[in-house]
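Chemist: So, here's a batch of structures to check.
Just so it is clear, none of the values below were taken in a lab; they were calculated from the coordinates. As the structure is a computational prediction, the values presented were derived from the model and not from experiment. Cβ atoms are built from the backbone, for glycine too; each structure is taken alone.
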Structure I
Amino acid sequence: MTGASVIAVGATASVGTAQDVGTGAEPAEAAQEVMAGDAENVIIVSGIRASLQDAINIKRDAVGVVDAISAEDIGKFPDTNLAESLQRITGVSIDRESGEGSKVTVRGFGPDFNLVILNGRQMPASGLGSCCEAPASRSFDFANLASEGIAGVEVYKSGRATLPSGGIGSVINIKTPRPLDRPGFQGSIGVKGVIDHTFDDTEITPEISGIVSKTFADDTFGILLSGSYQRRKASLAQFNAGWREGYLGSDSSSWGSLPTTGGVENRPGPDDIYQTPQNAGYDFTNIDRERINGQAVLQFRPSDQLTATVDYTFSQNTIDAETNSIGVWFNHGATASSWTDGPVAGPNFYAEDFGPGKDLAITGAVAANRSTNRSLGGNLEWYHPSGWRFELDAHHSTAESEPTSPFGSNIAVGSAIYGVQSQRIDFTTDMPVISVQMNPGSEIDASNIRPAGNAFRNAYMRDRINEVRLSGGKDFDDGFIESLDFGVTYTDNKVRSAYGFLQTDSWGGTLSAADTPDGLYTLQDLPDDLAGMEGSQDPAIIPNYFRVDTASLIELLDREIGICTTPWVGTPTGEGCLAEYAVDRRLNERTVAPYLQSLHAFDLLADEAHLRLGLRYEVTDVSSSALVTSPDGASLVSSNEIAILDSDPSDTVFTTLKGSYDNWLPAIDFDMSPVQDVVVRASYSHTITRPAYNNLDGGLTVNSPARVSGGSTGSSG
């Protein structure tokens, strides 16, 4: 668990806007409804202008540091998902995955340090993480949510006693529409086609969204349905490189360090730091994404004092990605290089000559996964004219991520042409240029390709949250205390995270080129598919890569050498190329959190000021179980990987560890307006972020394969 105290000071200027409604005004912007009252005429402005003003008002009127975006903010740009809408908020940046926004960073705190809630409810999160280990992150993947169907988003950048803990960076509240907020019949539907480039062809993919709501019985009962379907096919081309850990210029004995004599231009000084490349390549990925979102809401308001709401939210994001790569690996033997000036030196170029048998790596990779989120909730609000108010809210929500392929969540099937005479990477262009010189008879052609090693990774994650919140408060008409809020929340978070893999480390080659059908590899023009990137048209660049028929290659290799039935490492399930789970974590967190908060209004230096005082107490009980094996050996399976061996893979047992912790979380917010249209704020809060799930293991687990450079360890909660 990580804790932090946050102090925020800021000033906000409020800008008033006026618009003359003339012939050039958009209908939505000019929409106004005039309601006649007994005492005066009240003009209610609706549409885009009103929604934008609502977002400004939230930021201006909030006691504390809050940002917001409205439905119109979200809808006025063609965002592919909610993450891309959020990046327009000050202090929010996003990570991209498979061509779309995915995770958010707020105030410099990464995805694991931000908590996401839906209509005030803590949401579960799941994902399959990196390729080669059990999922462990608590971060929410916004790629699961389309921008359509969202009423607005509030980003709380300072702590508040009424909010759940878990976000040092921020608490992000996603708000969905409610039928009684807009009485009568409301509806809209949107249909569009998206044309995106892929390495196969260009086609139109559909995006359909709609929302309809209706109130009945004098606006006491309402129903709302919303949904969206998005299909997108796209492609990505990129250069990638792997690096050895940093060396000092004085180091000449470590593998990968620069030789002491010859072949080095502008060698880094003794105290300079540098890295040498381990591998580099070009990746060409075709992506097929299908996103389905839906929500149903029922509301009943028999009187102005009582409102009941039941809602169900669903999202499903399915991604199929096929990657074809070509690249090189370095042995750090007969190298030549040139370097920039220190103290942190980088290569201008790095090259190496080889003897017979050096490989040009050709890889076909597949990632086929689905993330599904479901949330069923109910809410009961009661308000009394005397100022008393109470709210009861409960929900059951799940998030699940799993593979949709019989090969697992992430696979890589290697092939190679074993005939590289020399290779070089030029780092002086924006996109580095890889060039190779092949031995005679080993040209870059399908007839020279042999299958090599392969890995089939199988990951799974499920997160379930049951939560009940009872809150109340009292609003005061006058006096120093403006309002008093209190409540208690019970959260039951249950998580399962699992991972297994099958691996055959035959990187020196398996079947001969003659026994490998040429039709498994389709020659592609590499500069054409990198067009637009600086360096792609360099005459020295690798001229071609291959589109690999990965499924057919797997079928061939399993039939001939049993890569799925008798792999070198891992235990097959007997279903396709799926691996038994070698890592299986099951965690249960139960949190009880009472809180008390007061809001005070007073005059300071003849100006109105507000002070919010809050205190939240949280106690969490943790029960963590983990599948524990009994490793009794290790085997070097490649130049930088070590397989951890179990004499009896079935000799496993679940062990359980328990613990608890508690925290007092104070929050203080102050604001005043010393000048008209200027608000000065100061906030102090103590917040926490909970650790990743792999740091809460219920026993000693050992990740495999271990790597010479580190990064694969044994861990225990």
Structure II
Amino acid sequence: MKKLFIIKILIILFCVQVYSKTNQEKQSDEFLKQAASFVKSKDYDKALDLFEKAEKTSPNSGYYASKTGEFYLYQIKDFEKSHQKFLEAIEKGYQTSRTFRLIGESLHHLKKYNEALEYYQKSIENSLETLKKTSKEKTKEYERKNLTRSYGKISDLFNDQGEWEKAAQIALKGFETDPQSDDSVLLSAYFISNWWLGQIAFGEGDYDLAYECFQKALETSKKNESLIKLGEKKELELHLKIIEKRKKLGKITPEKIHKILSVVILNTDLSFQNLKGEPMTSKKEITNLQKKEIEICQKSLKAYWETFSNGKLSVEFQTIETDSTLKRLNVTEKKPGDDRFEVYKEKRQPDMDSFSPSLENLFYESSKSFDSFIFYWNGEDISTYANGGSRYYPVISYALFMKRGYSQIPAERLDWSGSALLLHEQMHNIESMLSQNLTIDASEKTRKKVYPEWEGSGEINYFEYLFQKQIPSLLSDSKKFPSGGGYANFNYTDRYPLSFRHENYQKLFDLNQKIKLEKRIQAQKLFEEAKEEWKKNNQAKALKILEEAYKNNPYHPDILENLGIYSEKLKKYDEALKYYQILSEIFPEVKSLNRLGLLLEWKLNKKGEGIPYFEKALELDPSNPYQIRTFLHLGKALLRGKKYEKALQIYEKGISFKESVPSISLNDWAECMYYKGIILAENLKQKKEGIQWIEKALENGLNHSQAKEKLKKLKMEK
């Protein structure tokens, strides 16, 4: 009887202890419930206070520490703290499969990939062990879901490290565990790994493998609503058609290979202000994975261009790494109508003059053979978005510039869909080459309004349409492309050649070194201001600003040339002459020498005095396409001076010039034929042959108001 009484007392005491602990847990659970409502309303300070109360109320329970860890992981995004909380949970005995996985997730976010992998694997081992022991269906279901999620996380981990084959293999293990799994992480990881593998194969020319990978991505996307939408947005089915089309093209012989120099900026040490005036700093290095992704995306771009142009256009990349550090970003307001990244209210681009040491020599040497530049830099946590088009590169900092194609790509944005991003920015480059707004950044509604015959949907489909329908007709525009249509016009080197000799460049470089950097910067700033005022028709004000710019840097060619142009347009011919002559002495180049010759010969009516400058221009750069204008100007000056034989020789040189430089203006070329005909018919008494040359000029598209009338008159004369 006594023993039975003691047993009853012990049972009562045990129940009281259990009841007491349950009360603590109930209180902690109430705190969690309250915290959840504040999380929902995003009042995170109050939520955190309640999570901490839940922990303190049940200090020996790892469960509540793990709940605080989840709050840090998913809401606050403080991965160090989430990591510590999950470790506390483990130490307090809360060693669940889920807790191990969440430690892995925290470490994954912290880019501690090896440690993350260990905890993901512990989570899998724990789930497998539990599945062996348990007979409860709910527990089995819970652990199976943890298994598929953990495999998905490992696959995601390998994706983040650029090991896409491993990522795909691990994802398949997850599907072996549950073939019907709808786990979003697992499906997404398998989708992304196949997309990357498809892009690699597409760029390498293995079109069967590319098709297979994109097909797997398509099948995977159909198992998840968000992936279905993502696949539609990224035009997954269109990619399959593009791959098939490129395969059918086989080996191609393009009309043009557009040459791009890709500059990988290894280091940034940025210090600038945003548009709010807040100081911004960032110091980053580009990663090996980013370099790998750059190469993949570039090869894919090549395949896109070749496919869309039906094999008529290709691209050749040369990639270099520069130790020059990017020091500053140019920050401007986002242009109206650009709603691609609504979160960003400003546009940030690398300042080409801010590299240390300067890249001016690279720009100078590379401009001789490359049409475009792409700049890749690590803009993590500080970049806004990529940009493309064309720009003038400083071949002498703050003094001399050369126009070439342009894209700047924050390398962290080259994710699994990075090839589409690169394609988008290169479409801006194409816009610049065509001098045509192709509504690249516009909404689909606006695009259809501009091009109602486009019946497709999606950005890549739109780009394909532009290549198929709009670009060929734009290339045949003789006003924009006077040398004739075709993809041969997809370049900058012919249209904007280096029109000066190296010794002249070196002379100008040395002169600019004598000017203090701050003076050169101020001169360039004033030059830009003057151009804006001139656009607003504030001509006198523009000229005054430009004169101030000249005082800061008298060795800035564009300042000198524009002083001449502005003065000439305001009919201040003597002033214009002064600036053109100074420019011809410090930096003679083809166009400015022609301006000087034209001013002397016609505006100032100094017959014959322009001839030496035209001749000097021809000597400077014999293969410059602009020289066809020099032949015309020189020929007219000689004809005006009644030096018919010499004028005839010059026009004949202009006519034969097309054999060595096919990219010249066809109208100017035909005009050389016309003036040859005039000299023969009217001055050298070879009327029959002269008429033939005038007819030939008209056959070659001469747009000259008097040509047909002159021909008619010559034929009527006896």
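Chemist: The value 56, 23, 11 for semi-axes √(5λ) of the Cα gyration tensor in Å, for residues 307-466 alone was derived from one model only; which of I, II is it?
Modeler: I
Chemist: When distance in nm of label points 7 Å out along Cα→Cβ at positions 587 and 683 is compared over structures I, II, which one is greatest?
Modeler: Looking at the calculated values, the largest one is II.
Chemist: So relative contact order in percent (Cα under 8 Å, 6 or more apart), computed for just one structure, reads 6; which one of I, II is that? Before the final figure, lay out the partial values.
Modeler: On the way: I: 13; II: 6.
Of the structures listed, the value fits II.
Chemist: For FRET efficiency 1/(1 + (r/R0)^6) of positions 155 and 371 (r between Cβ atoms, R0 = 30 Å, to 0.05), which structure out of I, II has the highest calculated value?
Modeler: Details: I: 0.85; II: 0.15.
The maximum falls on structure I.
Chemist: Could you tell me which structure in I, II was used to calculate helix-only ellipticity at 222 nm (-39500 (n - 2.57) for each DSSP H run of 4 or more, over all residues; to 500) as -19500? Walk me through the intermediate numbers first.
Modeler: Working: I: -1500; II: -19500.
This figure was derived from II.
Chemist: To test your reading of the models, identify which of I, II gives -0.45, -0.61 for log10 I(q)/I(0) by the Debye sum over Cα atoms at q = 0.06, 0.07 Å⁻¹ when calculated. Intermediate values should be presented prior to the final figure.
Modeler: Details: I: -0.45, -0.61; II: -0.53, -0.67.
Answer by label: I.
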